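Colleague: Below, each structure is written out as structure tokens.
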Structure I
Amino acid sequence: MSNVMDTLRERGYIKQAVYEDDLYELLGKESVTFYAGFDPTADSLHVGHFLLVMAMAHMQRAGHKAIVLIGGGTAAIGDPSGRSDMRQMMTRETIDHNVACFKKQLSRFIDFDEDKAIIVNNADWLLNINYIEFLRDIGVHFSVNKMLSAECFKTRMEKGLSFLEFNYMLMQSYDFLCLNQKYGCMLQIGGDDQWSNMLGGADLIRRKERKDAFALTFTLLTNSEGKKMGKTQSGAVWLDPNKTSPYEFYQYWRNVNDADVEKCLKLLTFLPLDEITELCAYKDERINAAKRRLAYEVTAIVHGNEEADKAQAAAEAVFGSGSIDQMPTKNISMAELDNIRITDLLFVAGITKSKGEGRRLIEGGGISVNDRKITSVDDVLSHDDITEGYLILHKGKKTHLRIIAE
């Protein structure tokens with residue numbers, strides 16, 4: 001079989017690996033059971049998770065077996081990795097709901113047929129741990145001095161690191177051990193901010209089971225300035241279409257910086273590398289063709305070809321020669337539209353989260369109704385703005401909504 005590490009390295013995924021040469025040899029000669037963990041701290045995955053999901057898909061396509069671990073147990077406390085504060089506690093009901101949402105979403109990207117992949121929940125073994133036995137059997141293998149030197153704890157030391165958070169590394173390591181014992185899992189993959197925790201798991205298996213175990217981390221999804229991608233003015237870019245519409249999702253990728261297009265095509269699509277190189281050969285306005293391809297491909301993977309077609313058509317309706325009927329639409333009664341303040345309309349239509357945000361956008365020159373620039377926060381909608389039964393709200397250059405008057 002072809003070696004998936006070559007694929008991952010060529011596409012820019014790989015950041016660090018432990019026992020890298022041995023892992024490369026293993027992945028090249030046999031099917032390896034690997035796992036990736038997702039803490040259900042929300043009811044949807046976001047684009048930061050999507051890079052890891054794509055890496056899992058590459059692994060599975062190369063013949064390796066995936067275990068998706070949902071952290072129903074670890075979500076009950078907090079993971080300090082990559083964070084400067086402690087996560088808010090969640091109820092058991094919220095965690096269970098989020099776990100169910102994750103399972104449904106991940107089935108779009110990972111093939112669970114014929115035992116090619118399985119989903120497990122670490123609540124199954126973490127919630128019933130005997131604490132004394134856990135300390136004796138697992139805690140004995142961890143050095144506090146070594147743990148304190150881990151990068152994930154350094155950022156929390158100045159503000160204070162709770163004992164609750166300090167246990168996270170032991171629990172994640174124990175996850176790997178349980179999966180190794182039950183399913184023969186030999187490899188954990190994840191974002192590079194999890195490196196210390198992943199090393200703990202591989203080391204625990206080697207110490208306790210006297211077996212080979214490996215950790216492989218991937219680059220985080222950042223732009224050319226080193227900032228995490230997947231954030232907009234209105235919040236995170238979610239994979240759930242009810243939280244981030246397919247059109248908004250498409251537009252996010254259509255508007256990435258020129259410098260980030262090639263990297264995103266490599267990490268977030270399955271396009272061949274030579275095709276990506278050809279698409280990104282130009283550094284002038286012709287890079288827009290690569291951006292459109294990126295937006296379409298990622299939207300198609302996440303939401304399906306039909307939704308990607310609709311999103312592309314809607315974008316062309318605004319920026320190209322497409323049909324206005326493809327634009328995102330909201331129906332509002334004529335009675336509600338009658339002499340409504342634009343700040344109120346923006347809020348009612350869901351374009352802004354508050355009327356204050358609408359005022360700031362208007363003051364900054366970022367709002368238009370049809371072709372009319374809104375210059376005053378006291379401006380109201382007039383009957384002249386509603387032609388052929390609708391009007392179009394524009395927020396900046398990226399957000400456009402057709403309001404149909406009922």
Structure II
Amino acid sequence: MQPCGLDEVRKKMIQDNPSLQFEFDQYEQQINQIAAAQAMSKSTAITDTIPVVFHIVLRWQHINNLGGIQGIIDRCKSQIDALNRDYNAQNADSVNIPAAFKPLYGNAKIHFGLAHTAPNGAASPGYTIDTVTIAGFDPMAQGSYGSGYICSDAKYAAAGGADAWNTAKYLNVWVVNTAPNGTQGGFVAGIATHPSMINQLPAVELGCVIHYGTFGRREAGNQYFINNLDSGRVLVHEVGHFLGLWHVWGNDQGGCTADDGVADTPPQDVATQSYCPTFPLLDNCTPTGNGVMFMNYMDYSSENCQHMFSNGQVAKINAAANNSYPSLTTHPELIRYPIVTGVSQVAGNAPAFTVSPNPARNTVMVNVAENNTQLRKISIINNVGQVMNAITAESGRDIYAIDVQGLAAGMYFVQCAYQNGVETQKIIVE
């Protein structure tokens with residue numbers, strides 16, 4: 001198992017195009033200057049919100065390993081909780097940070113939320129599910145579709161993956177089997193695009209990819225996870241890359257020269273590979289003093305001894321969020337539903353239509369009232385975004401009866417599409 005594939009892909013990109021070394025180095029200089037300037041300004045940090053969509057691209061047997069649809073729902077929530085825990089310095093295990101490093105414990109003040117509004121305005125559970133026959137997607141192989149880097153095949157429906165939602169507004173996370181040829185012998189736990197690569201990759205490929213066995217946080221003993229990768233920190237690590245961080249040992253594997261470009265993470269020769277060292281951990285690059293910061297999320301130490309981002313890393317994260325992805329944190333409305341967009345005659349937050357009964361058993365009555373002239377279509381949508389039933393609007397009609405007796409019991413959404421926008425409301429079918 002390889003924890004992360006980004007270093008190897010970066011090297012491959014430079015081998016394919018040596019001029020990228022200058023571009024990557026230039027990005028590092030610029031983002032570090034921005035981070036330093038922000039730190040000097042001492043401005044009060046404001047918690048930003050990033051809408052997240054999980055694209056589940058798996059065989060049915062892998063979906064069943066996750067506990068089926070309900071298991072995916074549970075893992076989406078627990079994964080978001082894990083991101084918010086670690087990016088907002090709310091992890092209880094921070095008590096284990098050595099006293100020497102505790103003053104460097106950083107709070108990025110970035111909030112993550114499931115995207116409950118899809119790009120077309122429809123309600124969304126925050127994930128999409130595409131069942132595939134392909135055995136797996138290999139992040140380390142040259143892909144056949146798109147850029148060919150960073151598991152690009154998984155990011156295109158035409159290649160058997162799932163198309164991204166607008167990457168300027170959503171953080172896209174692809175949950176796939178990252179094992180070559182579908183086997184488990186050499187899988188990569190996760191990989192992500194780095195903002196220094198934005199000019200080299202199609203916008204639709206920006207985001208993170210994780211192995212489905214690392215998805216979410218363990219909440220029951222019988223849940224399927226890859227051994228020791230069950231705290232949600234694989235994605236914490238990959239989002240760190242997405243937001244501008246490198247591994248704490250840099251990219252030179254023992255050279256003690258590259259480092260990670262962050263001043264308060266000590267120089268480190270190689271990764272702390274899958275174990276919990278005793279503090280202090282000294283090496284060739286930091287042979288004295290407090291040693292290396294092995295408890296950092298951007299090392300490879302065991303997840304149960306990863307406890308922190310440093311203040312310097314937090315400054316770099318916020319610089320990248322503000323400058324590399326300027327619109328990613330400006331659409332917090334996408335984590336909410338129902339949402340009304342541009343429907344005139346809707347006062348305040350009053351619904352543009354009513355639904356009864358709710359819960360329903362046989363028929364749902366939808367009353368669109370005075371908005372009937374703007375209505376175009378009414379749809380019943382399940383919690384994976386599939387349209388289960390739809391009715392085309394009739395001029396002047398206020399009330400529509402929609403048959404739901406053929407639907408399995410559970411949560412659905414009634415969506416009214418108007419001339420100038422859409423509104424969605426949740427219903428329960430018994």
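Colleague: A value of 13.8, 46 was derived for Rg and Dmax of the Cα atoms in Å, for residues 212-267 alone; which structure in I, II was it taken from?
Modeller: Details: I: 13.8, 46; II: 14.9, 44.
It was calculated from structure I.
Colleague: Quick check on the output: 2.5 is distance in nm of label points 7 Å out along Cα→Cβ at positions 132 and 164, derived from one of I, II. Which one produced it? Don't skip to the answer; put the middle values down first.
Modeller: Details: I: 2.5; II: 1.6.
Checking each candidate, the match is I.
Colleague: Follow-up question, since we're still on this one. Taking 23 as the value of percent of Cα pairs over 40 Å apart derived from one of the structures shown (I, II), identify that structure. The partial results should precede the final answer.
Modeller: Working: I: 27; II: 23.
Clearly, the read-out refers to II.
Colleague: Matching task: -6000 is the computed value of helix-only ellipticity at 222 nm (-39500 (n - 2.57) for each DSSP H run of 4 or more, over all residues; to 500). Pick the structure from I, II.
Modeller: Comparing all candidates, it corresponds to II.
Colleague: Something else now. Suppose you compute P(r) over Cα pairs in 10 Å bins from 0, in percent, for residues 20-227 alone for every structure in I, II: which one lands on 8, 34, 40, 17, 1?
Modeller: Details: I: 8, 34, 40, 17, 1; II: 8, 29, 35, 22, 6, 0.
For P(r) over Cα pairs in 10 Å bins from 0, in percent, for residues 20-227 alone, the value 8, 34, 40, 17, 1 is produced by structure I.
Coordinate-derived values only; no laboratory data. Everything quoted here is computed from the prediction, not taken from an experiment. Cβ atoms are built from the backbone, for glycine too; each structure is taken alone.
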